[in-house]
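What follows are several structures.
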Structure 1
């Protein structure tokens with residue numbers, strides 16, 4: 001796993017993510033994708049990727065979140081999926097969890113909102129995309145192929161609440177949250 005491998009797998013990841021966004025019914029909302037995220041299982045792989053990505057951008061955040069370093073790299077040239085231009089990559093160092101597939105795992109979409117909690121975010125999102133109610137209901141009862149997880153991840157110095165809802169299926173994930181990652185990082189200063 002290295003930068004070149006990620007470049008080679010980006011197009012396939014983009015096709016799968018685009019299809020998933022369509023399946024979720026989020027495409028019509030024209031949400032901005034603020035970052036794409038990787039999953040790796042070895043510290044040395046994460047370190048290598050951090051060095052390689054540093055040649056194509058700048059590390060704008062190196063925070064401890066849930067007990068492990070998570071880097072945010074702002075790219076010189078954005079990654080592109082369809083109409084979306086993605087300016088940042090999230091590179092979490094491994095936790096004790098092992099991922100079945102290393103590489104691109106999710107993108108995060110910004111749904112402009114003042115929501116402070118996951119419940120408020122879900123309510124606003126369903127108002128704009130009513131079909132999500134069915135997906136969320138199925139996931140809560142253990143049915144359906146799409147898993148839904150709500151969380152409020154927070155770096156040590158973050159001042160903005162950024163509740164997140166994640167939709168996961170077939171080894172990829174789309175997360176939706178109210179604030180752009182660069183706005184969150186700026187709130188730490």
Structure 2
């Protein structure tokens with residue numbers, strides 16, 4: 001710290017929520033934000049903003065999150081507030097990707113090979129699903145694609161089938177939602193009609 005006068009507390013709950021999301025190491029749910037607001041209020045004196053902010057509901061927090069997202073979109077700052085699986089975080093806008101990757105020396109995101117992408121689509125739309133069921137839909141072996149998707153964290157074993165041998169059942173992960181910019185599986189486009 002610089003030893004100067006303390007900064008005044010934020011007057012806006014929206015500013016506090018934005019700061020918490022910015023400082024968080026991982027995406028946060030509205031309930032996690034609410035718990036943090038309540039914890040901050042425990043040590044705050046009466047009449048201070050922290051005490052007043054403790055009574056906010058998850059629904060009100062979602063309203064503030066919507067306002068933050070709209071403000072970021074309107075101001076065109078190269079940032080987005082993203083929701084994946086009910087968890088919120090700040091992300092850089094995709095169109096700013098080349099500059100951010102140059103600054104951070106990060107590799108460009110890898111594109112999934114067609115066979116792997118097809119396997120992922122089958123899993124996303126029919127989960128939980130076994131490897132044999134995936135192969136039945138695709139008509140080819142899915143071993144390599146399933147292994148690649150597991151390594152990338154886009155799918156995971158979500159259980160075991162009751163069929164003989166009790167094969168693993170696969171489903172998508174939060175990483176899948178994040179990778180494709182989905183809030184939940186309900187955001188998936190309907191599957192194309194089969195001919």
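Throughout, read-outs are computed from the coordinates displayed, never taken from laboratory work. Computed from a predicted structure; not experimentally measured. Cβ atoms are built from the backbone, for glycine too; each structure is taken alone.
Can you tell which of 1, 2 yields 2.6 when distance in nm of label points 7 Å out along Cα→Cβ at positions 39 and 175 is derived from it? Considering all the candidates, the number was obtained from 2. Taking -13500 as the value of helix-only ellipticity at 222 nm (-39500 (n - 2.57) for each DSSP H run of 4 or more, over all residues; to 500) derived from one of the structures shown (1, 2), identify that structure. The read-out comes from structure 2. Name the one structure among 1, 2 that mean count of other Cβ atoms within 10 Å over residues 143-150 of 17.2 was derived from. Matching structure: 2. Given a computed value of -0.41, -0.87, -1.15 for log10 I(q)/I(0) by the Debye sum over Cα atoms at q = 0.08, 0.13, 0.17 Å⁻¹, which structure among 1, 2 does it belong to? Derived from the structure labelled 2. Ranked by relative contact order in percent (Cα under 8 Å, 6 or more apart), structures 1, 2 are led by 1, which has the greatest value.
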